[in-house]
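Just so you know, all these numbers are worked out from the coordinates, no wet-lab data involved. This structure is a prediction, so every number in the text was calculated from the model and none was measured. Cβ atoms are built from the backbone, for glycine too; each structure is taken alone.
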Structure 1
Amino acid sequence: MKTIPQTTELLKLKFGESTFTEQSTRDGMATVWLPLDRLREVLAYLKTGIEHPYPLLFDMTAIDERTRQRNPHQNHHPSSDFTLVYHLFSFDRNAFIRLKVALNGEFPTVPSITKLWSNANWYEREVFDMFGIRFSGHPFLRRLLMPESWQGNPLRKEHPARATEMGPFRLFDEKQDREQAALQFKPEEWGMLTQHDDADFMFLNIGPQHPGTHGVLRIILQLDGEDIVDAVPDIGFHHRGAEKMAERQSWHTYIPYTDRIDYLGGVNNNLAYLLAVEKLAGIEVPERAQVIRVMMCELFRIASHLVWYGTFAQDLGQLSPVFYMFSDREKIFDIVEAVCGGRMHPNWFRIGGVAQDLPRGWETLVRSFVDYFPKRLREYDAMVMRNSIFKARTVGIGIFTKEEAIEWGVTGPGLRACGMDWDFRKKQPYSGYEKFDFEIPVAYNGDCYDRAVVRVEEMRQSLRIIEQCLKHMPEGNYKSTHPLATPPVKQRTMKDIETLITHFLGVSWGPVIPAGEAMSCIEATKGANSYYAISDGNTSPYRLRVRTPSFPHMQMIPYISKGYTVADLLSILGAMDYVLADIDR
């Protein structure tokens with residue numbers, strides 16, 4: 001087997017050893033600092049010039065460094081007011097690389113990379129919106145998540161974190177008129193023509209209260225008759241400051257906030273966050289806890305896919321499936337409630353494991369569902385997937401290729417529907433997924449129908465995983481005995497003063513996570529979900545970045561909807577399977 005050269009060594013050979021400063025991190029990811037004036041050429045080389053390139057711009061964010069409690073620039077890292085962070089991914093290497101650029105000044109300016117990656121557009125707009133960092137050469141640099149009238153940049157450290165720090169809200173008539181005027185769409189601001197040849201274009205608002213948008217999403221369509229000329233997604237209505245809230249919560253008390261991001265994905269969100277925290281803290285999770293986590297994640301994968309399946313069919317005119325599928329989802333929630341006490345938002349995973357061991361009788365509930373559900377899936381195949389109207393509305397609609405998917409940052413079922421057999425559970429196993437026998441469903445046409453084919457088969461594969469959990473659930477602890485596991489294991493607290501102190505501090509303050517940084521990446525229900533956690537050795541994250549799959553997926557809507565009709569747009573939106581809180585955070 002040919003050895004692939006290390007990326008950092010190739011970068012130094014190409015650009016000179018003095019160009020880069022390597023940084024060691026808790027997650028072991030290749031991490032390098034580079035000067036701002038070499039940024040674009042280094043990124044271009046990594047995307048297309050290097051052997052086994054990094055074609056996916058996985059994520060991009062920034063860090064406000066100005067209030068670090070501890071020196072963040074040890075090991076000769078450059079000093080900065082802000083740090084710009086790029087995460088790239090190579091499928092050939094099955095590896096991430098993290099690139100950092102030190103920025104100085106109150107409102108620094110950075111060259112845009114939108115000509116290198118199409119999906120950089122929204123990532124740069126988000127950094128501009130949240131931090132005030134400008135990107136020269138960006139085609140349309142304006143706020144993305146916050147209203148245009150918002151004062152300040154929320155992820156800067158001086159920006160208030162709570163409403164109580166901002167004074168009472170008052171909506172004067174003048175302010176209301178100003179806000180309403182700001183909501184009006186002006187085509188010329190977006191470089192759109194209002195007429196072409198002898199015809200006028202029509203501009204149509206879909207949302208933010210439209211059943212086809214599955215939440216508070218607004219899409220402005222430029223129409224030539226029924227045909228879509230262009231589309232502008234307007235997001236941010238569901239933005240709640242999830243990343244800002246992390247800076248004010250303990251590492252432990254932030255867990256319930258993750259439930260509410262992809263609110264259909266349940267414990268998958270908890271797991272993505274906790275894996276990053278556990279890397280930072282050096283916590284090894286017991287095997288029993290890992291298998292319990294896997295079983296619960298796969299139950300929620302099926303529950304999430306059932307919501308998608310039923311509402312997708314409903315979007316296309318079938319009413320019956322949504323009732324049947326929501327009834328089956330309730331059967332999963334019965335299991336979740338018996339195990340966790342909660343249903344949609346169980347908040348049950350913990351740092352180091354899970355909150356409690358499985359209750360007596362859990363095997364009966366899970367076995368009943370595993371035996372019951374395959375027959376229902378066969379019924380749904382006949383009801384939906386083989387329905388001629390469903391096929392007419394989805395086959396050949398919303399097509400994109402594997403290369404286009406990677407360019408726009410598509411992951412999960414959308415990528416696998418283009419013939420790419422990529423699943424992080426298989427390629428970069430976590431929580432013991434490498435011990436399970438299951439397949440990666442793949443389709444090859446890249447249209448709405450094939451995205452449905454992949455998700456339906458994923459439910460069958462999840463059932464296989466759940467059945468293996470049922471048959472081979474190991475004995476042992478449901479939580480690590482590491483002192484930073486929260487809440488700590490309580491057996492010895494009434495006999496051992498050190499254990500009692502640890503328990504008291506862990507519950508009252510929360511754990512003090514060692515300084516460092518780590519990123520996790522999991523195969524969530526809608527694609528690759530990651531948390532990039534940065535600790536300065538305190539009881540709260542210094543910075544927490546949430547990379548959600550729905551965010552880049554929604555950015556692709558204008559690209560894949562042009563030339564189709566308004567009715568086709570509902571098929572494209574339904575097949576995408578997004579959640580607004582997953583986009584907006």
Structure 2
Amino acid sequence: MFKSGQCHLDDSFTIVHDHLPLAEIKKKLDKYKFVVVAGGAYFIIHNYEYRLIELGNESTKIIDWLESLNWLPSTVVSTDMGYYSDVDWRRPVLVKNEKEIIGILTSEQHIERLEEQKRQLLAYFQTLAETINDSVTAVDEAGEVLYWNLTAEETYKIKKEHIIGKKIGEHFSDESIVLHRILNEGLPVRGQYHRPNKDTHVLINASPIMVDNKIIGGVATEHNITNIIRLNEELDSNSALLVPKSNPFGKMVSGSPKFQEALKIAQKVAHADIPVHLTGEPGSGKEMLAQAIHYGGTKADGPFITLNCSVIPPGLLEIELFGFQKDIYSTDQQTLQIGRIEQALNGTLFIEDIDKMPLSIQGKLLDYLIDYRFYRVGGVEEIISPTRIITSTSQSIDVLLREGNFNEKLYYHLSVISIDIPPLRLRKEDIVSLAKNYIQEFSSNYKKPAPDIDSEVITQLVNYDWPGNVRELRNTIERIILLNDKRSIMSEHLPENIRSKEMVNLTSSKKGEINRQEQGLKNSEALEIEEALRKTYGNKSAAASLLGISRGTLYNKIKEYGLS
């Protein structure tokens with residue numbers, strides 16, 4: 001507690017025996033600021049108390065004089081001790097180390113020290129609150145705002161001087177303030193979705209501040225996910241139609257026996273109007289097959305809506321799926337958010353990466369699948385929405401099921417029909433036909449003549465492993481059509497990573513050049529990844545989708561290139 005540099009100890013003192021006469025004490029006080037009387041206890045006399053001693057007989061022993069005045073003894077503390085709750089600060093305190101008394105601390109000095117500690121702790125808190133990217137709000141037990149950081153100013157467009165010192169309810173309606181509930185219930189909140197106004201979406205973490213089991217205030221951090229919401233809406237609005245609505249299975253021809261089997265099953269169940277589960281690596285064509293099942297079945301005239309569980313934060317996923325209703329009696333339409341199930345009414349909802357859906361939401365989805373009824377988050381009105389559900393995972397969820405990380409009843413409900421899509425590297429016979437289809441599609445979209453494919457390019461396309469599967473091939477062809485106007489697609493039009501596949505077969509004399517080209521490829525690829533992450537506000541799942549690669553591949557690339 002009293003380590004060097006933490007406080008100032010007064011060392012102008014002398015220690016005397018308790019049988020010394022008052023005359024000697026007066027002489028000591030002329031030389032020292034304090035006199036410490038040692039005997040059975042320690043008594044400290046300050047030099048400003050000199051006039052009291054003058055009133056006594058000079059021959060009187062100091063101990064007798066102190067006892068006659070009921071003089072309070074002083075507390076002795078050690079430098080290696082912690083916080084002192086039993087120190088009597090009515091008298092100066094003696095501070096000692098392992099060997100001796102090293103100084104005296106008065107109550108005034110102690111108060112100064114506490115005030116300095118308070119200033120330092122406040123500086124730490126303020127620096128922490130301003131360093132993080134979330135809005136930070138601190139209130140006292142009455143709901144009066146004690147702290148409001150710059151991020152909160154930017155999020156809510158309320159300056160510090162307009163809210164600090166005022167009740168938080170003056171700026172927000174009571175039912176929308178999570179901190180009010182924290183103060184009343186004393187229970188923390190983690191990852192709760194909140195929409196404080198029509199333009200802002202946040203996820204809240206909040207905790208009560210407790211002292212001696214009593215709530216004295218609360219702190220909340222709010223992570224602004226408005227950009228993620230807008231990105232998600234943008235991705236949905238730009239969702240491509242991957243198959244023709246008429247004859248959706250027509251272009252999905254394949255020379256792969258395994259893929260042909262998957263197509264046959266999909267065509268049979270399209271009209272059955274039952275849940276279907278699709279498995280396959282990222283980019284293998286699960287969404288394409290889901291669209292084909294939708295447009296080839298009884299729900300073809302209804303909407304086709306997607307929900308990607310790996311892109312949307314868990315705290316927001318329930319809102320996105322079932323919707324949000326703040327107050328069913330409110331006339332403010334901004335309090336109502338229609339969920340994906342309702343958006344897909346009489347159509348199909350394709351839930352991607354359902355294994356990333358929290359167990360609590362899986363249970364609510366299971367309840368919906370039983371009779372197609374549900375409640376919006378925050379609502380009390382029962383909603384009926386007969387929507388077909390198609391789900392997908394990038395891998396088998398049997399392992400998750402065994403580990404208890406997937407709802408068993410939901411799994412059996414969804415997997416009545418399960419279709420596995422093989423990766424593109426295992427059906428190389430489809431690569432050329434798919435590439436030609438995409439050339440025709442994007443040439444028509446961009447109003448360009450369809451180019452031919454050079455034989456060397458065909459070889460390179462077939463020899464490439466396509467870790468991003470069909471999506472990577474589709475994105476590659478789109479980029480080629482968009483950026484080039486030649487009559488034929490030549491090797492130089494291919495991305496470096498596809499061309500580099502051929503380079504490994506060159507002679508050792510060319511290895512130095514290969515290394516330089518590969519380094520250039522890495523630099524180019526790193527820049528593409530950084531640009532994708534910037535466009536998706538750092539959302540790695542969305543960035544992987546834009547790049548046409550799997551999330552696992554993206555994470556490995558980020559680690560390889562040392563990207564943040």
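Annotations for the structure displayed:
- In terms of FRET efficiency 1/(1 + (r/R0)^6) of positions 127 and 255 (r between Cβ atoms, R0 = 30 Å, to 0.05), the structure with the greatest value among 1, 2 is 1.
- Origin of the value 9, where relative contact order in percent (Cα under 8 Å, 6 or more apart) was derived from one of 1, 2: 2
- Label whose coordinates, when Kirkwood radius over Cα pairs in Å is calculated, return 30.2 (choices 1, 2): 2
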